[in-house]
1. Given a value of 32 for relative contact order in percent (Cα under 8 Å, 6 or more apart), calculated from one of P, Q, which structure does it belong to?
2. Compare Cα Rg over 2.2 N^0.38 Å across structures P, Q and report the one with the greatest value.
3. Can you spot which of P, Q the value 2.9 was calculated from, given it is distance in nm of label points 7 Å out along Cα→Cβ at positions 27 and 43?
4. Which structure, out of P, Q, was helix-only ellipticity at 222 nm (-39500 (n - 2.57) for each DSSP H run of 4 or more, over all residues; to 500) calculated from, if the result is -26000?
5. Figure out for me which of the structures P, Q the number 4, 21, 22, 18, 13, 10, 7, 4, 1 belongs to, where P(r) over Cα pairs in 5 Å bins from 0, in percent, for residues 59-114 alone was derived from the coordinates.
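Each reported figure results from applying straightforward, stated rules to the coordinates on display, with no laboratory input. All values derive from a computational prediction rather than experimental measurement. Cβ atoms are built from the backbone, for glycine too; each structure is taken alone.
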Structure P
Amino acid sequence: MATYKSVMLVDDNEIDNIINEKIIEANGFAENILVFQTGQEALDYLAAHQDEADSLPEIVFLDINMPIMDGFQFLDDFENFSDTVLEKCKIIMLSSSISPKDIDRAASSRYVKKYLNKPLNARYLQAITV
């Protein structure tokens, strides 16, 4: 399994974030885990560090259904970042949604590398290659 320097969790559900963080830690998937409960907080972090490639996460686990800014609205803003951010940060949708509409919409985004259903697990982590 690949070990990444940094990954980001973006999910409004605090329990999901705790569980996913523990799974990532237990599997040695990443050295550093950034956790945000809103898409805007995550975007603000990326904006503040967009010129520091070493501070950017290699993978962003992004929930779809969040209040105020959902995962697709996050993607709309994400695409405006510099090439440094767009090339370094690979998006993986991690959602409880099984809606074909959501899955198709995620697949149509050039920034979404994979769509996974919650909860995150070791098998999912082993299959991630970005």
Structure Q
Amino acid sequence: MRLDVLALAISGVGFLAFGVAMLIAPQAVMASVDIAIPAGVATTEARAFYGGLELGLAALLLAAAWQPKYRRAGLWLGLASYGGIAAARALGMLIDGTGGGFLVGALIVESTLAALCAAALRMRH
């Protein structure tokens, strides 16, 4: 499999999985990282933003994986989105003095996906 297709597919599936989880059970997902979401408006907002946005990103990345003319743009989307999340997480960990299994694991996954998209972009030149 080509690196660009692999990077887009993995990136898309990552957003898809988290988006579906946040759409179905936002309170349970966030409780696993010590974030309590009250019922009502807050839960709906979490479903919309964390579920809906991630599903939209997943759709674009997966479509780009299957449509060659969109692969370059999709790789930029993957790099920008996962890179932005990783940078913000790393900065937050520094500012807040936090770490631990979940944060470090998430940072590794996000950084790896951003790097994979960057490598695929470099190979396309």
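1. Q
2. Largest one: structure Q.
3. The correct label is P.
4. Here the read-out was taken from Q.
5. Of the structures listed, the value fits Q.
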